[in-house]
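Quick heads-up: structures coming right below.
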Structure I
Amino acid sequence: MAQSPVPQRAAFGRVSVFFGDKNGKYPDGNQVMVEGADTRVAFDTPIVANHIGPAFDATELVILGHVHEDHMAGLHRLPKAAVHVHRRDVAAAQSWAGLAASYGSSEARLPEMLLKFQRDFFYAPRPDAVAYRDDMVWELGGTRVRAIHMPGHTAGHCVLLVEPEGVAFIGDIDLSGFGPYYGDATSDLGEFRRTLQRLPGIPARVWVTSHHRGVYTDRARFLHDLAAFAGKIDERERRLLDWLAAATQTLEQLVARRLLYPPHVQELWIDDAERRTIAQHLDELIADGRVQVDAEGFYRLR
């Protein structure tokens, strides 16, 4: 389905949410904007940003909750806007080398990835991006934005809380049926587990995801979907244990079975993401004493 020329919009005080195609399903996303008395701010810049028009193009400040290609797809429209990125993600916004390092994809795949990102996401690095700290607060005039460091998806992933509206942009904690993604070089399964435990404590009344779900205004439904999302981590762990119960296997054999993606899905980064995801689970299982690995690299149950 083609992107609607006029995105649907929801408003919560000074906060506007412009919905991307299919409720922001990847490769698109949902655009959050905050209209302070002093400053107009955008949170991330997904593909839908290219269809908003003057309201977006007048943005003075972009705050990236984290850095991935689909969250930079509107930055090319804002060459004069200030771009602020968490200190642990800022290098990924500043250069292609930084972004490639954050993904950790195989060197041979990088040229094709760059071409894909330039073609499909209008990708252009922002060497002028500046770092913000874990607890950064931006005063916008009549409203403020507070960064809450919530790593795991990326090292610098943050929730951006708009006060006093109580709107939390939770980014790629997207509550999708796919579940948490922690397959990059800077991702961390343990940090993601802790992030998901902390998220309900954020003092919000509205929760906005980058993808899939869009806007939550019912806390009970938000908590229900958050629990289901977090449960995908344990579901993956159980699948790995079942595979190892059936036979000892190497990491590469497990990668070929696909823990995250269906076999028919083909993307340039999938094998690398599968490898890092499975390796993190195996490390946890070894630390817990449930799995062991021999000198030849075969994993088995203890």
Structure II
Amino acid sequence: MERMETAHIRSPARHSLHTRRIKMEDGVTLIATESGERGQPAVILLHGGGQTRHSWRGTVKTLGELGYHALAFDARGHGESDWSAELNYSYNRLADDLEAVIGTVAAEPVVIGASMGGITAMHTVGRNPVNLARALVLVDIAPRVDPKGLRRVHDFLNGYPDGFANVEEASDAVAAYNPHRPRPRDPRGLMKNLRLRDDGRLYWHWDPRFFASRNDEQREKSTRRLLDLCPNIKIPTLLVHGAESDVVSSNGIDELRERLPQLETALMPGAGHMIAGDRNDAFNSAIMTFLKRLAPAGLNGQHG
């Protein structure tokens, strides 16, 4: 695949966050946030469906401070990245995007993917005959998930087609979906996940066609294909899952482990499907332990 960048970017300072534009060969531009120094061990972070790269902002900054080159990007159809004019949001297309982003870093990165991002990462690694990544971290996702939990996610992502009158209404919607999470005192931080349209109302930042194009038949087909690809994933893999998640079940984990015998798991007490938001400190601790063992910082991007 052809890899393109819109401009040459100088190596960022370790303690700062920089915005980066990465153009795909089909014309879609992805917007990324990065920190750390080019050439250091790379970590690429993929958000879940309905999220943005900002869900990884704290982790990206921490990784840069620890000596990694960290990069999180908005998936096509999300956040500040372009929407697909051709309505191409398949996992194959998302995997093409990730492969292109991997091509912009110094060496095989560790890839961390939450939910949709984890599925994208597994597709990308599993379909390639050569190792594109050094290690893989899956955040509350498995090829086969609980249908009830998936339906709840689907209903939220496809809900509110008429948008919101103000940010408080959007905050109410998030609180209804995540009732166990304390509500922020100031809901204005939610504005990074909303877009103001010409009608004066606020809408979620994602292309509504992204999720409308998915159905049960397509999801089952994707599940079967991903399970078939899993034996091709030979790299170390960690699954971080929430103890209160209604998406990942013990059966789903067991099925994944049958195909990925190297799978390690880390259970996050008190966390649901949105682990990084529910238990950010515990999540960071779990992934840092994994990273330091498999990709210690300071190796100038080379394998130890």
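Between structures I, II, the greatest calculated value of volume of the Cα convex hull per residue in Å³, for residues 71-190 alone is seen in II.
Please compute relative contact order in percent (Cα under 8 Å, 6 or more apart) for structures I, II and give me the label with the greatest value.
Greatest value across I, II: structure II.
Tell me which of I, II gives 26.4 when you compute mean count of other Cβ atoms within 10 Å over residues 111-118. Clearly, the read-out refers to II.
Every number in this text was worked out from the coordinates using simple rules, so none of it is lab data. Source: prediction; values computed, not measured. Cβ atoms are built from the backbone, for glycine too; each structure is taken alone.
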